[in-house]
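Below are structures written as structure tokens.
Quick note: the coordinates plus some simple rules give every number you see, no bench work behind them. Quick caveat: nothing in here was measured; it's all calculated off a predicted structure. Cβ atoms are built from the backbone, for glycine too; each structure is taken alone.
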Structure P
């Protein structure tokens with residue numbers, strides 16, 4: 001089997017359920033990679049992520065090249081065609097190699113007609129590339145590589161910046177670390193990285209963050225087993241700065257998996273920290289992270305909105321609600337969102353956010369603080385959610401966020417991926433009126 005064929009077949013295996021809107025790459029890719037050599041596994045990931053990142057454009061090309069749409073049972077052929085088109089678009093390998101390897105890989109699909117079809121489509125793209133690219137660039141969805149419904153929402157929310165935002169969504173994100181201040185200072189860990197010939201620089205706004213010049217496996221970084229750091233985007237590191245944490249406070253992380261913010265809260269002060277999530281499997285990561293970082297929290301599997309099932313009746317000083325959302329701010333990291341997310345999801349998620357806010361608010365002490373966070377860039381999940389909630393809860397007072405990051409909105413602050421390279425993230429701070 002030619003070099004590169006196993007990686008292409010693995011990427012096709014991972015992409016199939018995503019194209020059918022049945023599963024995410026986070027589920028399908030590890031399964032597809034499990035028997036691959038490290039370099040093949042890395043290539044399979046790059047191909048699968050690349051296809052998802054540019055799917056609206058690549059699928060547009062496929063529509064122009066196919067005489068008739070492929071049948072539903074031929075998803076793997078479509079996936080392999082998209083992989084080939086992605087490689088021809090990116091021009092990182094010679095055209096002949098991209099085409100020949102895809103055709104070779106197609107022989108493993110047990111569909112004799114597929115090899116001829118793929119060869120014809122990819123060679124036609126090679127010949128007509130300039131014209132096809134020009135055609136795609138004149139249509140907004142293929143040009144921006146965003147699905148039409150999402151592009152419409154982005155244009156409405158950010159009429160002056162939507163092009164830059166879409167372009168940023170199509171970039172590969174930086175790898176950012178959060179230094180565990182309980183174990184080592186940021187300065188000392190930066191020195192340890194430099195000693196290991198790993199280049200990094202302090203983040204602009206988080207006092208704990210370091211951005212790596214080139215991504216590195218966490219296992220290969222100094223102090224992984226000792227709990228010196230976590231991998232976490234700078235935008236997600238800002239929550240503790242808004243909470244005014246102090247030793248002894250009773251604090252709830254309401255939707256905690258996979259544990260990045262839970263561990264950050266535990267690093268920040270000696271808290272009575274409680275962490276909830278409704279998905280048992282995802283809590284495994286929370287426990288693993290707490291153990292590696294040598295931190296403690298009381299972790300429960302529970303629906304934060306069903307307070308009768310988990311609450312002990314004692315009020316909280318602080319609540320962090322990192323609410324379930326569309327994740328439209330982290331498309332760079334999870335490009336399959338472009339295929340899996342649907343416009344109808346946004347209203348359902350906004351309802352879920354309201355349910356959680358209404359359920360958790362009575363659990364907050366008078367004078368206490370609730371920080372509302374999402375990794376969404378859509379106002380329906382951010383300012384609109386806060387406006388709806390505060391209208392019904394006059395004891396919820398907006399606390400202005402005085403910061404030099406993000407852009408101010410009516411209710412909070414919005415970080416966007418094209419500004420300083422952080423993920424898209426939203427924060428708002430509510431203080432409960434004292435009795």
Structure Q
């Protein structure tokens with residue numbers, strides 16, 4: 001199975017794109033299917049699970065049996081009612097599987113938070129889920145595993161196109177498709193000078209419409225250039241730092257609602273802000289603890305009454321630490337947090353705070369999308385890029401290998417997503433055009 005997933009190019013369909021074959025460990029006792037989809041406006045996983053329920057449950061059951069785990073748990077939000085109905089209609093055929101319903105809170109889809117919600121276990125800071133006997137896979141990854149088992153490599157991606165577009169939609173598109181084509185397929189932008197976010201409004205990044213869909217692209221969100229979400233992502237770090245030194249009132253709200261702090265991690269955003277307000281002088285342990293920040297963004301978008309960004313301050317601190325060769329401390333044990341359940345943040349309230357409620361509308365799933373050309377990166381996953389396996393002028397078919405996984409490294413194959421001729425081939429990407 002592991003070699004098959006490596007050959008078929010299966011990686012986490014979101015986040016860093018961790019190669020799926022490397023997750024499958026015989027030490028796992030529990031395999032969790034992540035259908036929490038915690039960020040506002042994202043709909044891909046609930047839709048894919050509803051559309052391909054049997055296929056996904058079948059693959060999940062196969063994974064559980066193959067690695068010798070004791071159980072598989074489908075973690076899905078209670079208010080995904082049609083998805084829950086689809087699961088309940090099929091699950092009786094899979095005795096190793098069960099359902100765990102979740103509250104609609106942010107960031108429930110974060111792997112570490114999800115494990116705590118589903119199993120009650122807290123993965124130690126800096127450790128991997130397997131240390132608690134758990135493997136987490138998202139919905140589309142497991143769907144791709146089903147396809148891999150049936151001899152089909154990863155060539156397409158489901159992407160929700162939302163926000164200021166005429167027809168919000170979830171599209172199944174060939175990997176390497178230009179973002180501008182997705183926006184056009186959704187009827188085009190409804191505002192001038194729109195900004196585009198790849199991923200969710202909390203942790204996504206601003207991109208240009210010339211970028212392409214990869215194996216980890218879950219959403220394309222179109223927003224007005226003056227929208228608060230956009231302005232927050234364009235915030236100048238130096239200005240934020242000056243504001244921190246001027247107006248941070250040390251109220252602790254950022255720490256009280258921090259998604260890592262509430263599960264017992266030593267992340268204290270307010271204390272980091274105090275250190276930077278004092279010119280960078282303070283308790284070294286506070287800065288070491290901040291290395292475990294997940295950058296969920298609650299502190300900057302929801303918690304801080306002054307509109308400051310502890311996340312940005314911590315992100316810069318972490319980047320500086322990495323550049324200096326410093327690593328997070330080892331052996332940290334989580335501590336108990338009083339009233340942690342009372343500190344959960346509703347996605348509905350978060351959406352309202354972000355000014356996104358009006359965009360939370362249906363985005364029907366569709367596979368009626370075609371393109372005449374693609375630009376496929378040879379690195380769409382954490383680890384080592386695939387090695388170029390084609391030359392300019394070669395004729396390829398969808399599913400052909402265009403990049404081979406590097407032996408002995410964390411790497412996967414990359415495949416052509418359309419039929420056509422290779423017009424550009426280098427160590428970074430392959431461009432294919434239909435003939």
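Relative contact order in percent (Cα under 8 Å, 6 or more apart) was computed and gave 18; which structure, P, Q, did it come from? It was calculated from structure Q.
P(r) over Cα pairs in 10 Å bins from 0, in percent, for residues 105-256 alone was computed and gave 9, 22, 20, 22, 19, 7, 1; which structure, P, Q, did it come from? Walk me through the numbers on the way to the answer.
Working: P: 9, 22, 20, 22, 19, 7, 1; Q: 9, 27, 29, 25, 9, 1.
Label of the originating structure: P.
Computing FRET efficiency 1/(1 + (r/R0)^6) of positions 345 and 385 (r between Cβ atoms, R0 = 35 Å, to 0.05) across structures P, Q gives 0.40 for structure Q.
Quick check: 3.4 is what I get for distance in nm of label points 7 Å out along Cα→Cβ at positions 17 and 401, calculated from one of P, Q. Which structure matches? Don't jump to the answer; show the numbers that get you there.
Working: P: 3.4; Q: 1.8.
Here the read-out was taken from P.
Each of structures P, Q was scored by distance in nm of label points 7 Å out along Cα→Cβ at positions 33 and 249; the highest score is held by Q.
Looking at FRET efficiency 1/(1 + (r/R0)^6) of positions 353 and 377 (r between Cβ atoms, R0 = 41 Å, to 0.05) for structures P, Q, the greatest value goes to P. Please state which of the structures P, Q yields 16.8 when mean count of other Cβ atoms within 10 Å over residues 113-120 is computed from it. Going through each structure in turn, the value belongs to P. Upon calculation of distance in nm of label points 7 Å out along Cα→Cβ at positions 129 and 313 from the atomic coordinates, which of the structures P, Q produces 7.1? Working through the options, I get structure P.
Upon calculation of semi-axes √(5λ) of the Cα gyration tensor in Å from the atomic coordinates, which of the structures P, Q produces 41, 25, 20? All intermediate terms of the calculation are to be shown ahead of the outcome.
On the way: P: 41, 25, 20; Q: 34, 26, 23.
The read-out was computed on structure P.
When helix-only ellipticity at 222 nm (-39500 (n - 2.57) for each DSSP H run of 4 or more, over all residues; to 500) is computed for each of P, Q, the one that comes out at -14000 is P.
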